[in-house]
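What follows draws every value from the coordinates through simple rules; no lab data is involved. The structure presented is a predicted model; accordingly, all values stated were derived computationally and were not measured. Cβ atoms are built from the backbone, for glycine too; each structure is taken alone.
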Structure I
Amino acid sequence: MADAYDDLLERYERISYLGDGRGVLYWDQQVMMPEQGTAARSKQLSALSAVHHEQLTDDETGRLLEAAESEDLTDEQEAVVREIRLQYDRATDVPGELVEEIAQTGSEAQDDWQAAKADDDFSEFAPTLEKLVELQTERAEHIDSSRGPYEVMFEDREPYLGLDTVERIFEELKEGLVPLIEEIRAAEDIPNVFEGTYDEDEQRDLAEDVLDLLGYDWSRGRLDTAPHPFMSGNQFDARVTTRFHEDDPIDPIGSTIHEFGHATYQLGLRQDAYGSPLGQPRSSGVHESQSRFWENHVGRTREFWELFLPTFKEHFPQASDVTPEEAYLAANRVNEENLIRVEADEVTYHMHIILRSEIEQEFIEGDLEVSEIPGAWNDKMEEYLGVRPDTDSEGCLQDIHWTQSFASFQNYTVGSLLAAQFWATIEEELDNPREMIREGEFEPIREWFEENVHQQGQRYTTDELIREATGEDLTAKYYLDYVEEKFGDIYDL
């Protein structure tokens, strides 16, 4: 009888419910909360964070952990204890007052970021950013003062891969992508056949159609808009948000599919393990693999546009003459003037990630002053992507992420690489998945992910999960081969 284990799991489940409650409040703040609600919401989130921290770090949690670790446990039970131990050890040395202050400051920072972005003035956000870094650095030092704070921060969302692994991958990507980007720039441009004006209400109806097509479970989700699209929820309630542009109907489709990918992960988790690590997603990088898989390996394929273009034309008859091949090319067009990460193609996307990661690491390690961030951002944008922002809104203020965390952008790249690795495995294990996309038969693909990723929860560490699902460690090889073949074909390189 694993009595201590059962008591520990019951206690942890109640703690995790508090975390999910915070998630609902965060979703509401981004989607529905009245403009003046932040003063109260920041205190609500702060209080919930404090209670969550108190329960997690309570002596009773530690006592139950020690007792459970001495019991005869199954492999799954050992994984549960391992994950609770990881969270407990990282939290116990962090003062509760600091946890409250981080939560309240982060909530208030979202309003500061939105105002600064609207005013196109990074200096309005700079004091808040300095405060956020100060608080998060203090927290990292409490967790492990023997290592740099940036490395400790990275492990909040990706505890098993290691920052050194990601930095090695970044160097491989620079070596492979920079020459490819230069070749694409020298090639003949692809026309944007979707130029024009597109009604935003009609775009919303189209977004609902694409979610229907992919198999989104509306009984456990909903679609809303947000300044920066995101997904929030669990296996019973996974909500997606998107945004619309009246002069660009393609980006909202990609954004909606991206968030659908996140939602499929949440909805595919074990319902009988809700609240347990076995019913929680593995990591941020694995989560991004799901969104990048559906956005790119499904939504940016020829087969998808053969399937979806008739629906698109029903909503927008002005595109009646567009062919599936033209739509496919437009959806994969490398826009040399693009400044915005979330609108980037698959090739240039990672240079956006690399420049953000380098800047925040320099800032956190004290090698870059906050006032120098806009200039450093613009310089790196010009160096890596050949474009230079004219405004802060198009530059260092375009992402909301720094209001909540640091050292997390890397996981978008981890996710993209893993998505390509998953696709290579799916092509080996499923019978003609491209034809499945063409026919709108997405269930076998979803089932593959449920079996190999979603239902595993946190049973495996990140590197173990990747090996279990693909037979290999994480590698950049499949992604680089994929983009070189795909864009070589598109641009006739």
Structure II
Amino acid sequence: MSERLPPIMLDLPDDAATKRLGEDLALAVQAGDCLALHGDLGAGKSTLSRALLRAIADDPELEVPSPTFTLVQSYELRLPVAHFDLYRLSDPSELDELGFDEAIATGICLVEWPDKAGGALPKSRIDIHFAFTADGGRHLTISGPEVKLARIRRVLQIRGFLDENGYGNAARRHLMGDASTRAYEFVYPVGEQSRLVLMDAPKRPNGPIIRDGKRYSQIAHIAEDVYPFVAIDQALRERGFSAPAILASDCEAGILLLEDLGSQGILDEAGRPIADRYRASVACLAAIHGTSFERDISLGDSRTHEIPDFDRTAMKMEVELLIDWHLPWKRGGLAVSDDARRSYLGIWDDLIDQLADTETSLVLRDFHSPNIIWRGDKTGHDRIGIIDFQDAMIGPSAYDLASIVQDARVTVERPLADQMMADYLALRRMSPAFDDALFQKSWAIMAAQRACKLCGLWVRLKERDGKDGYMKHMPRTLWHLSVAFEHPALAPLRDWCIEAGIELPESAA
């Protein structure tokens, strides 16, 4: 368990500040947290609890009755919350009857009058002590394991950033987290109709050295801070593409306040592709690939971002996920032999050699449905809002087309996929320098490269990071690999995969 270090000390002048803290804490808490609220009657415990619950529910009118008589009130929200008031608790053993252990196993427990529980509350709890101040405000002392206080310090740091940039009283709501360390929230400025998006992307911790004196993120060219996002955003916007405007930033802290491009995507309510929107996205991608981008992007503060190459080392590092994670999972933990590994990587060396003359461009890297915003009130390429491009590289332009045609998170049926390919090729053939046959071979190679990476990534997210939800994409990803294998250049890799026991479905089902 993490050491309990010096507490966080806060002065809250009024109820509004207490409510604002409750909203901020709603962005910091995670399932398994127990918040023990200490203080006299009227100290602000219920005010903070009510604000936290309404923020998690994203419902300012959520009815939050006092659990004084029922002892516990449960809420099935984005995060399940159990609100306990133990003032009338006769004996700590009654917590078992109230379902405390079950509640904290799956959600958050807010506990008023925690002293009544004796030693029954978890040692890993977050203790919040409320005290009156002479001017009628409240003084709070927040203590707990450092790993949990770090989350609270971060949301308070972001609140300070908003204060400094004129958004001090803005409401904040959870938007999403992703497979990385980034998180996003909506910001609602007071008196303004337009909401904003805040990117919370602290610098990645220095991971272990794994090869040639470098970390995985350095080899695979994964952004370690927000400067690459700022640079690519600037480059896209300068060329007329719809990346979000950056309204305020603290790049060293990893905090960006962004224009909200909207909430409509390119999927329908059932999560299926909307054909016209996918085709418009491909047309936008063709325009990006037909546009020149400088490799070095000046950020105006004596800093320059150099867009890295999607080089051999990065490509092979990614495809190794198949043999390091997917195949051992498939084989019940049995590792790939050294000979099989050498054979697999040798095949990839030959495929990468065949990319030597292929067209290269800015590769956004994850140009697919989660990162495309539909802006129906706009026209032309401006209808396609683009986000999540901080890992962009210079590499085979075919990679991004594979990303959207073989969308990792939604099934694009074969007729629409073929239509998107035809649309893209028709647009690119307008350039006399475009080599159709070479591009289609490159597409097959990059589609296979991406699919091999994802087949391993889904397993790594499950087994290393505890994120099981991504495994639902495995059948689709294997189908994508089988489609890439239709090109004759991929025959050696196809044969290797079949011999290794990888089952290649004929559809995404």
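Structural remarks
- Which of I, II yields -0.27, -0.79, -1.17 [log10 I(q)/I(0) by the Debye sum over Cα atoms at q = 0.06, 0.10, 0.12 Å⁻¹, calculated]: I
- Identity of the structure behind 12 (criterion: relative contact order in percent (Cα under 8 Å, 6 or more apart), calculated), options I, II: II
- Which of I, II leads on mean count of other Cβ atoms within 10 Å over residues 384-391, largest value: II
- Among I, II, structure where distance in nm of label points 7 Å out along Cα→Cβ at positions 112 and 304 as derived comes to 6.1: II
- Which entry (I, II) yields the derived value -11500 for helix-only ellipticity at 222 nm (-39500 (n - 2.57) for each DSSP H run of 4 or more, over all residues; to 500): II
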